[in-house]
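Just below sit the structures, each encoded as structure tokens.
Just so it is clear, none of the values below were taken in a lab; they were calculated from the coordinates. Here the structure is a predicted model, which means the values were calculated and not measured. Cβ atoms are built from the backbone, for glycine too; each structure is taken alone.
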Structure P
Amino acid sequence: MKILLKAVRITDVKSPHNNTSKDLLIENGVIKTIATSIDAADATVVSITQLHVSQGWVDFKCGFNDPGSDEGGGILAGLDHAALGGFTHVGVLPTDHPATETRSAIEYKLSITQHHAVQLHPIGSVSKGRKGQSLAEMADMHEAGTSWYSDNLPLSTRLSVQALLYARDLNSRIIFTSQSTDFSKAFQVNEGAASTLTGLPGHPAFDEKIQVLKLVEMAKYTGVPVHISGISSHESLPIIASAKNEGIDLSCDVHLMNLCFSEERTLDFDTCFKVSPVIRSEEDRTSLIAALKNGIIDAVVSDHQAVVIDAKRVPFDEADFGALQLQTAYSALKKYSGLTSDQVVEWLSVHNRKAFHLPMRPIDVDVPADLTLYLTDEKVTTDALPQHLSPFFNDQLTGKAVGIIRGNQFMLNQ
């Protein structure tokens, strides 16, 4: 199979062709030629005005609820949404029913997605049933094809240390939540203006601060790398920066919603904005953006959750946490995060690959094709998004992915 991309702007800081306009010829899943002009009569030609190309985008925090519920569409529908959003790699949480805690569960996810253009990276659960009592069969899951584990729930210190030491022997990694066991089920919104004005239970930022402090100490004690997911408070940032300066192997990510919005969006009880971690103050939001720019935060994740209408079209305090994010991730970050288009692309491609230990695929000759095709100024049709499930319904967004290429897999969204 041959694919010829005509006059594409290359946006890849790892490529010697960065910020140039070139033709790219891809043959049998590998970039064969990059030149000012290429002719290939037998190739599938993609020629779109002002088309950009980057390394394929990565999102390492999605929940597809498969197995568990058909209403959300399942894994393949989730990967289709990822492709529409421009992602070539997604890490999928074990938040299924039953939880992804066995060899067969990992094999199931990998087998049904092996021919999709988006590569799925299954994340195994740390504990059996995600109940936080005893370790799941991490070695079996590792042999089946995973090297990342997370309950996406707070864990006790005892089990966390056990999991870290076990992961070290497997050359694997644990993703920890930024919340503690004390507050994990007792909040609805940010403790502050949101909790005061709505009367809903608030989640205090100091809980995240304490959790981050504890995880830093666990990393020091075990000597094992720790990844913290969902940093939401400015109070956590100096702790993370200090730990990194000490040489502690610590990494963290921030959710898209915490970069785009502040707690005011929850004041009218719109359940699209009920997410975990909660959306915090404007000071927190701007501090998180600054932490991205200065390297304190390592990755940006969508936290896309396959929520369903019935779980959101209810009173705020009864609604499920989470929202649909994959299809609008690039355009939402481009509009709300204070990052330029090129900066957003660099985070989704290069920084996320580094943080989650995926191989770089710089745009160059003889490199396997792992590419996202996108337009920076194309209007996004947001009125077709599910009204109760997407916080960007009827928003005015610009910039969208128009296709992905991974090896011999090619999907064009036009």
Structure Q
Amino acid sequence: MSLLALGLNHHTAPIAIRERAVIDENNLQNALKNLNSVAEVKEAAIVSTCNRTEIYCGMHGNDTEPVSTWMHEFLNMSDSQFLPHLFAHTDKQAVRHLMRVCSGLDSLVLGEPQILGQIKQAYRDAANVGTVGTELSQLFQSAFSVAKQVRTDTEIGSSPVSVAFAAVTLAKQIFADFGEHHALMIGAGETTTLASQHLKTNGIGSITIANRTLGRAQTLADTVNGKAIELADLTKALSGVDIIISSTGAPLPILGKGAIEAAMPARRYRPLLIVDIAVPRDVEPQVADIDGVYLYTVDDLNNVVDEGRKNRIAAAEQAEEIVQSQVELFMQRMRAMGANDSIKSYRDQVQHTQSLLLEKARKQLQAGQKPEAVLEHFAHAFGNKLMHAPTKRMREAAQHGDNDLLKAAQSLFDLDTSDK
């Protein structure tokens, strides 16, 4: 069996193509069963996210065209739309691709951890449908193990590479017992959403979302088990929070020095971290003059992000070495499995020949033939049967000048061809 990784991702296709290629969870089971019915496909799994739709298959043979044909027909896309953006990797390169994807080395944001969870879910979905077997199971489990090793042995996931991630990293550095502290998010846009998700993932005590439109605030609050308030209630919330992350489109500051000073006594002057990601700024610069208040702007975080990218690139070099070594080990195991199949077939063949000749020998003994003659005949026939195919192949190899096969036979049968 050969392995195949085929599909589209953010490296090969623009978003207009990728969004048409998404296979959502409602259609995934049907897609897996349909794909697995292709004659050349032995096993199948599908990974479909906003950045990639990739098919992983165990194949009968090495022809990738049946799978690419199935994919563009299932997605109802024309060849001209689909084929220019398609990639296909087989065997060793397919193994390498999946290991790199699981390790975050192929992601839009280098080292991001979300893709590993998405691929684990894709594997579970395929296993539940019954379209993965021994070979794909070993491939995916090996890829998961490599991703864990990369996370453990390198710093690829520890450095912030987004402003939202940097803001939460900063908060964790200032507040040790994260679960006992409370965050206020001002705005409900993309950056605030990402920061809220990072806060929740890292175990923040509670999250309050303040936004001009209460409905949008509530939508975001629902995703992080938080509370929604209107901007008009912002000053009331200041006394109960330890972290403020603000990112709105307001033309003027919405949080001034006076409001923070007024809230500090009610807060018993506990430290307050304010991260102002907005441009123009949401927080008056003079807030930084208040004792116990730590104010950071988007420029401060961009410096952290730039340094984080450099650190991740350095860590990625180590991760690539880990992946490469594990690819080689996996391929060795795959080749060994292939040898096991050949060994089993050879043993079965020998045992079948042995059984036939033994049955013939028993009948000869029952017919009254001398045991010595029966044994000699059995040994002679058994030897001839074992030697027939190999000696025929070696003669043919000699006739055609196939010295590689002759050398392989000498090694396989441990033959001493030196002069006696």
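A few notes on this one:
- Structure responsible for 2.5, with distance in nm of label points 7 Å out along Cα→Cβ at positions 148 and 364 calculated and labels P, Q on offer: P
- Label whose coordinates, when relative contact order in percent (Cα under 8 Å, 6 or more apart) is calculated, return 19 (choices P, Q): P
- Comparison of P, Q by percent of Cα pairs over 34 Å apart - largest value held by: Q
- Entry that produces 15.1 once mean count of other Cβ atoms within 10 Å over residues 260-267 is calculated, selected from P, Q: Q
- Structures P, Q, by FRET efficiency 1/(1 + (r/R0)^6) of positions 124 and 212 (r between Cβ atoms, R0 = 35 Å, to 0.05): label with the highest value: P
- Origin of the derived value -18500 (helix-only ellipticity at 222 nm (-39500 (n - 2.57) for each DSSP H run of 4 or more, over all residues; to 500); candidates P, Q): Q
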